[in-house]
Structure 1
Amino acid sequence: MNQEHYEIYRQSSIGTTLIDSLDDLINSGRIEPQLANKIVKNFDKIVSEVMNEKVKARLNFKGHLDTYRFCDEVWTFLIKDVNFKLDNQNPIQAEKIKIVSCNSKRPGET
């Protein structure tokens, strides 16, 4: 089954590092762009699966909703003055954050 995966993790630090490294390999002629494309698609799949199956921590947060939008089945929230609490750890504060939320199932999936 050829399932598409969200590309949002490409913007993470590990995702941008992977893409930069692949660009360097392409520019130096060590790999073909088609191989880099396959690697990035595999990255999208694996990161999505790992986040779904392995991450069990619970995060609570409070803040002031500044902006929200819903476009192409994706919610985006911009929140200011945020307090995070992860399981039994000390709270963390942030001036502002951006949350991108996507459906975990594609249309037509059960």
Structure 2
Amino acid sequence: MAQQPAAAKKQQDLQLQYTTYKNTLQQIAQKIGDVEQEAEEHKLVLETLDPLPADRKCFRMINGVLVERTVEDVIPALKTNAEGLKKVLNDLVKQYQNKQEELDKWKKKNNVQVVQS
């Protein structure tokens, strides 16, 4: 009879670990989605500003303050931000893949099979 509570405890621990893995993967996926959306917004703004004359005025939000600039001033900053977002996105995708591999190894090691309810 002592084995039954131990088995239940182990199953509970495995369930908790699995839930932790899945939550972590969901959080990373959410961040990936957010960064992708922001990168798409930067791309759209760049495509809009590109054909405009360099001395045309435009507005940019910096730390919650709307400031007047020229297209010539804004485009390099947007390009830098877009490149930074691409790097962050690549890092998040790698992090997601590593965590997924870790989960797969953990499932194999502990002989875990996911049952959909």
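A few remarks follow.
- helix-only ellipticity at 222 nm (-39500 (n - 2.57) for each DSSP H run of 4 or more, over all residues; to 500) from the coordinates reads -27500; which among 1, 2: 2
- When FRET efficiency 1/(1 + (r/R0)^6) of positions 6 and 102 (r between Cβ atoms, R0 = 30 Å, to 0.05) is worked out for each of 1, 2, structure 1 gives the greatest result.
- Label whose coordinates, when semi-axes √(5λ) of the Cα gyration tensor in Å, for residues 46-85 alone is calculated, return 16, 15, 7 (choices 1, 2): 2
- The greatest value of distance in nm of label points 7 Å out along Cα→Cβ at positions 54 and 78 among structures 1, 2 is that of 1.
- Once relative contact order in percent (Cα under 8 Å, 6 or more apart) is computed for every structure in 1, 2, the highest value turns out to be that of 2.
- Of the structures 1, 2, the one that 55 was derived from, the read-out being percent of Cα pairs over 15 Å apart, for residues 14-61 alone: 1
- Structures 1, 2 were shown, and log10 I(q)/I(0) by the Debye sum over Cα atoms at q = 0.13, 0.20 Å⁻¹ at -0.68, -1.08 was computed from 2.
Here, each number is a calculation from the coordinates, and none is a lab measurement. Here the structure is a predicted model, which means the values were calculated and not measured. Cβ atoms are built from the backbone, for glycine too; each structure is taken alone.
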